[in-house]
Structure 1
C-alpha cells in the first residue's frame, strides 16, 4: 500500500524535496530555540551586559524570521503537492472508469461512483502533503528533544519520557479503529450520494406520483445512517483526543515537578530548568500533532484504500495485445456461433449465426428480453461474446482496438443522452473538430433547421441537463445530427422512434432513412411499421433466430413475424401493412 501511494510522488520530486527539507529545517530550529534560551539565562544574563542580551535576542529574532519563511513554504508548497497528487489520483480513476464495460455500470450506482471521484479523495490531499514529513519530523523532534533533555539531566529526561509508551499504544489502537470507522463512513456516504442522485434525477417522477413524503422518509433514512457513522467517528476521536491530552499534560507536569525538585537540589541551573520546560513543550508538540493526524489520516487511508480497490477492478473488455487500429470498414458483418451470458450466468443469446452484407438494412424484432439489443451491443464490444466470434470485413472485432472499432459504428438510441450545454456542443460531440459548415450540414440532414430557427440563441441555445428543455423529437434530431457528423459506415438504431408521437415519428423516420442510406444498418424495432423497407427482418427469441426475410416474405410465411405484426396492429387499431 505504501509503495503504491508513494508512486504518486514521482512527478513532483522537486516539490516534495522543497517541502520536506524546509519542514526538517523548521523542526531543527524549534529544537535549537530552548538550547539558545538556556545559554542566554545561564551564560549571558549573569554578565549583566544588556547589549549582549539584545544581540542574543536579535539572533533569536532571526531564528523566527527564517522559521516564518520556512513555515510559508511548507504550508503553501506542501498543500500544492497534496492537491497535485489528489488531482492525479482523480484523473487516473476517471480514466479507469471510462474503460469499464456496460455490464460494470449495470451493477453500479452513479452516486457511489461520484463519491469515489470526489469525497473519497478529499482527505488524500492532506495525507499526501503531511504524511511523510509529519512522520519524519515527529520522530526527529521526539528523538532530538529527548537527547537534548538527556544532556541536561538524565533522570529528569527519563521521568518525562515514561508516559510515551502509553501514548503510542493509544495512538495505534485509535488509528486502527478510526480507519475502520472511516471506511464505513465512505460506504454510507456512497449510498447517501447514490440516493440523492436518484432522488434529484427522478424528481419529475416523484412529483407526478405525489410521492414526496415517501422520498422524504427515504432521504431521512439515508441521512440518519450517515449521521450515525459520523457520530461514531467523532466519539472515537473524542476519546482518543481526551486520553492523549491528559497524558501530554502529565508530561508537562512531570517536567515541572521533577525539574523544580532538581533545581532545589542544585542539580539543575535556572537556565537548564527553563530550557528543559521549553524542550518538554517541543517534545509534546509532535505528540499533539499525531493526535491531529489521527483525525485526518484515517480518512485519507480509507479513501486511498477505496481508490485502489476501484483501480484494481480490471476492465472485462479491453484491447487485446494483438489488436490493431482499423481506418475504414465497409460493413460486412458475420456472427459466428455467438453466445452471450451475463456475469450471473443468465443466458441471453445461444449459438447465433448471422451474415450481413455491407449496405444492408437489417431489422431485429421479437418480444422484450429476446436479446435484440444485446445482439447489437456485442458488435461495438459494449459487452463481450461468451462463445463464438464476430467479424467485420473478415476481421475479428477482438483484433481491432476498441477506439477504432467504435469510431466505425454509430448508435442512436430511444433514450437519447445529451450533455449540459448548447445544441452546437452536443452536435459537435460527433466530431470534435467539426467546422461550422459541417455542423450546419448535419443540422439540415437531421431536419433540425426549423427547430433551431425558432430558438432565440439558435445553435447556441442552452438545453439544460440531459436536454430537459427539448422535446423528445427534438432530442432525437440532435442525436441524429450528431451521428451524421460522425458519419460511421455501420449504424445501430435502437428503437429510436418508439417513444414519439406519429407525426414526429414520421419526421424522425425520414432523418433516419437519410442517415441509413449507404450504410450497414442494424435496427432494433418495436414499431413494425417503421421497418417494412428493411433488406431483411430477423425474428429473435430466447431460443435464437426464428425467422428471417423481407416484410413480404415473412408475412407470406404466416409464422412468428406475422403473429407479432397482427397482434401489434390489432392492438394499435391500425390497418395491417400486408
Structure 2
C-alpha cells in the first residue's frame, strides 16, 4: 500500500477565508508509489505537507505530535486533512476491512483506504478530534490496532542521529531491532539472551574471585567494601550481588549502539547516514503487513554534496517502500528523476510526473542527463530567466542592476541551457490541467534572422524588406509559444550582439568591447560588415565581450544609458531584455 493522495483544507498555508467546501480542497496533491521529493523556496509549504501526514498517521518512534493553533489557516475555526491509500495487497487490506472503499467493479475492483482528520476550535480552545476512515464524508473511528498499521517513519530536520544510535532506554535503535523478524516474537528464545546469561555468570565470578593464595581479587575487594557498609546498614547476614540488569530482549537491545566500523569519532554526516540505514532496515522488515512510509525532512542535513548524491541514488533504488522527502539542495534536485519531484509554489504543490506537465516523454530522458546542479536551482526560485548562452547570463544581472533590480533579492534564477531547445525546460512549468503554476518564466531568445548572407567569399547585405518580414514572422512564431506563466522575449534583431550593436544605449560600449577583444580586425571601414562576418563564421568572442560590457555597466554606467534602459521604448533594441527581467522579477 502507498499514500496516493493528500488533501488539505485550511491547514497552515493552504487555506482561504470562509467556510470549508469539501469539493474544493486548498491542496490536492497526488504522490507516487516510490520516491517523492518536495522542493521549492522557503516558506512554500513543504514542511506543512509532512506535518499534516504526521498528524494523521503518527510515527513509529512515538514523537510527541499534537494539534496547535498555528495549524489553522489564519483565523479559521476548522481544518481538515484527508489521506488516500491505494495498491493494498490482500495481506494489508485485511487490517482495514470495515473501512475500505473500492474502485471499479467486479473482479477489477481494487480496494482503497481513505482517512480524514477534521479538527475544530472555539475561541482559544481546540476541540478533541480523532482520525476516522471510510468512503463517506464523516467516516468511522479507527481501532488502536488499525492505527498501528498506519504509522510512518519520520526523520526530523537537523536530526540528532548520534542520540538516536546510542545505548539508552527506549532508544530508536532498540525499537528498530525489536521490529525485525530476527527478534520479534522471539523474546524468550534468542541467541542474545544466551550471551547475556553467560555475562551474568561471568560478572558473579569477577566480583567473588579469589587469587591462588585465597586473597580477594580486585572485583571481590570492591564487593567486600560495599558488603561492609551493607552489614552495618542491614545486618551481618546481608551481602550484595553484582549482575547485569534485566535479561529480557528489550533491555538487552537498549544496551546496543550502532557505529561505523573503524571510524573513530564519526562526524554528523556519517551518523546521519547510519541513522537512515537503520531506518531503512525498519521500513523493509519482512514480517509487516502495514504501511511502509518514510518521511524525511531536509535529507541533506550534515551531508556534503557528494554524499547527498550517493544517498539519493540509493533511495531511488528502493522498491517496496514509499519515501516523501523535503530538500533545499540543488544537488539532490539535480540527481532525482524529474517525475519524482514536487514543486511547492504559491500555496500549491505541483507533481512533475508525465501526467501533469506538458513535457514530452523524450524531454524527461533529456532532462535526466542535462539537468545539472546549476540548472536545478530553478526549482527553488521565485522567478526564472532561461537563456541560450553565456553572454546573456553574464549581461542580464548587470542590466538588472542598472534598472535598480537585484535579481538575488528577488529570488530570480538565470538558467543558461547552452542551446536553443527551450521547450525541454520551459514546459516543466506548464501544466496539462489547472491549477497552473505562477512562477514567472522568461525565455530570452534570438530571432536568428540574418542581416547578411555569405555568397562565395563575399558577405552581402540582405534585402531590408525581406529581413523585416522574416523578423516579424519569427517574433510572431516565438510569441505563440508564450503560455500562461511562460513568456518568450525575442531579440528584434539577428542575435543579442546585433541587438547591442543597434542599441541606442549600449552601442558605444558594445563597439569598444568588440574592438578590445578583436584587435586584429579593421573595424573602422565597416563595423557592421565585420560584425556580420564574425557572427556567420562563429568567430565572435561573445563571452569575453559580454564580460567587458557588464563591467562597464556595473562600474561606469552613464546617466543617459541608465535613463534609456529604464524607459519603455519600443525602438530600443535591448528592450526585450529589460521586459524579460521585469517580468521574472515581478516588477
Original post:
A value of 0.05 was derived for FRET efficiency 1/(1 + (r/R0)^6) of positions 48 and 72 (r between Cβ atoms, R0 = 25 Å, to 0.05); which structure in 1, 2 was it taken from?
Top reply: 1
Original post:
Where does the value 3.5 come from, among 1, 2, when distance in nm of label points 7 Å out along Cα→Cβ at positions 64 and 320 is the thing being computed?
Top reply: 2
Original post:
From 1, 2, which structure was helix-only ellipticity at 222 nm (-39500 (n - 2.57) for each DSSP H run of 4 or more, over all residues; to 500) = -10500 calculated on?
Top reply: 2
Original post:
For which of the structures 1, 2 does the calculation of mean projected area of the Cα convex hull in nm² return 36.9?
Top reply: 1
Original post:
Rg and Dmax of the Cα atoms in Å, for residues 432-551 alone computed as 17.1, 57: which structure among 1, 2?
Top reply: 2
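Any read-out appearing in this document is the output of simple, stated calculations on the displayed coordinates, not a laboratory observation. As the structure is a prediction and not an experimental result, all values here were calculated from the model. Cβ atoms are built from the backbone, for glycine too; each structure is taken alone.
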